[in-house]
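Colleague: These are the structures, in structure tokens.
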Structure P
Amino acid sequence: MTIGLKDISKTTGYAISTVSRVLTNKISGSSVSAKEILRVAREMGYGKYRSAVSPENRIIDIALITQHFSEEFYAYLYSSFDEISIKRNCSLTIHSVRHVKSLLDELLFLSKNHDGFILFLPTLDPFSYNKINETMNNYPIVSIAPSFEAIFDTFTFDSYQGGVLAARAFMEKGYEKFGIIRGPIKKWEAALRRNGFRDTIENEGYKVIWDYKGDYSFESGEKAFHNIYKKRSKNIAIFASNDQMAVGFIHAALENNQQIPKDYAIIGYDNILFSKIFFPKLTTIDTDVDQLAEEAIDHLIRMIKNEVNLDRSARKTLIPVKLIKRDTHK
């Protein structure tokens, strides 16, 4: 059913003429009557709501578009974006498009009820990003996943620097043998973490002697331990591309009476809850998800309010990461 001015008038109790003037910005959105009419128009799904009413006078609706995977990082991500959007007086909805048949069709559908998107699509290739850009035609979009090239204004963690910090921490402790449990290389941030670690090690004349293909899961961390344990290689410093794999590795090592960090030193990435409470406590690379959410949402709001030139080249902003020293790399 199509919602019209008469329906909004009936629900709010205000005259159709008053409803019309509010929805054409002829009455200030700060008045009591305007706030009520705008609220009802939005909730009833009035089709012309977004085109008729200035973003300054209404609630901004944002969609966080993800490819949801069963990783604890996603819980941190959603929680931060939810909290920051409330502080910025925005309405946030979260949509996973991991299994949709047509990504473009889904985005076009969602754009009808949202003012802008924040994309977290870490497995998308440049061709797909370009297709979204062409199809959405200057629709406000911010990306928070690293990519080969920035198609949209992007805010993302400095994943390469995370690998660098892990390598330096190991070398400062005198380690000379190094390994890595990498994430899926189709995820660009996993490749950056691996490259940062490997480049730093090799620049100092060492080599990464063990490179295990993980998938970010706890179980792949366990499998990684059994893989290196069979090789009888010890006193090796290992960088795990996320905390879940690091904790899985530690769990399997302790089950097999190995000592952390005496037999295997390990550093993770993300600083999730388990890294703080699991024994021994995990040394890890901290990512400030709140800062990521704040910068991405604030920038998207500016885009929606036409305060950003959408015709210029896309820009990338790297959010700094830092090493959290605990017990697994002494």
Structure Q
Amino acid sequence: MSKSKYAVATLAAATLLASTLAHAEFPERPINLIVPFNAGGGTDILIRGFAPEFAKALEGNVYVSNTAGGGGTVAASALAQQKPDGYQLGYWSVTVATVQPQIKDVPYNIDSWTPICAIGASPAMFFVKDDSPFNSLAEVQTAVKASPGKYVYGSSGPGALTHLAMVAAFSGMDALKDVKHLPFQGSGPAMQAMAAGTIQFFGDTETLMSRGGLKALGVFNNTRLTNLPNVPTMTEFGIKPPLNELYLWGGLFAPAKLDPAVQQKLSTACKTASDSAAFKSFADKTGTVVRYMDAQSFTDFYRAQYASNINLIKAAGLK
């Protein structure tokens, strides 16, 4: 081998070795988990419970920061412009990741991210008051269509999961035009309106049932829930895809074009953290539904959700 060829080969080998060592050493500095809402909220509490176990799994340091504003779009817009090195990750919910970029002028879209892992995913449910005369979705459908404009569903705000759940349900019933929408600033005020009879229907996750005073008539999941076996799925009622499944989910995202080796290491650490006894104990205490998905599964899930939610966005008149 000539000296020039030997030098080129040596350089190539050295470059490959350096790259391999770099990946093996990741993370070499602290990783920032960005929460797109203020401290003290549900998302913030979840990530602060997850971060210590995530750090242990990576054998590195992890810290949590909060960047609130724009319904989560301020943080997402900022992260989308950052270098994809794995040291800054955002925890985006279904609304931040798939709804906001389709109804607002923001500098990110479906292709702006490298999905890392899903941590939690709770199916939406269709609720009425516990003393409501309605005991099935079929009864709701019949009443609503018989008296257009009489009944009202609430939400925690336009474009929120609580809004999209009701849009999906009544669209699937072919009755969206027959009901009114009354948005509130959060689920708390909506529940007060439910108790007062101002609204008759509300969509949220199972966690809301811990407040009491509610009856679930349907679940947006592909199977019945283990702890609520008597609540039928939307599919059983006859609602067709993609309106039959809807989840309040959240997961970690990095900017697009993250190195696959780093993506895989972060995804594996997510699983270790999600499976840890400490995080499971935290989830039990806070009512968190843990549903880990690895990088590839989460990528497929996220992209499918992005595509299907456009139907709900259009039906809700948000686009």
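None of the figures in this text is laboratory data; all of them are computed from the coordinates on show. The shown structure was predicted, so the numbers you read here are calculated from the model rather than taken from an experiment. Cβ atoms are built from the backbone, for glycine too; each structure is taken alone.
Colleague: Which structure, out of P, Q, was relative contact order in percent (Cα under 8 Å, 6 or more apart) calculated from, if the result is 17?
Modeller: Working through the options, I get structure P.
Colleague: Continuing with this model, one more query. Given 21.1 as the derived value for mean count of other Cβ atoms within 10 Å over residues 58-65, which of the supplied structures P, Q does it correspond to?
Modeller: For mean count of other Cβ atoms within 10 Å over residues 58-65, the value 21.1 is produced by structure P.
Colleague: Identify which of structures P, Q gives the largest calculated value of distance in nm of label points 7 Å out along Cα→Cβ at positions 66 and 98.
Modeller: For this comparison of distance in nm of label points 7 Å out along Cα→Cβ at positions 66 and 98, the top structure is Q.
Colleague: Using the calculated result 2.9 for distance in nm of label points 7 Å out along Cα→Cβ at positions 82 and 266, pick out the matching structure from P, Q.
Modeller: Values: P: 2.9; Q: 0.9.
The structure behind it is P.
Colleague: Moving on to the next point. One of P, Q was used to calculate mean count of other Cβ atoms within 10 Å over residues 138-145, giving 22.0; which?
Modeller: P
Colleague: Ranked by Cα Rg over 2.2 N^0.38 Å, which of P, Q sits at the highest value?
Modeller: Comparing P, Q by Cα Rg over 2.2 N^0.38 Å, the maximum is at P.
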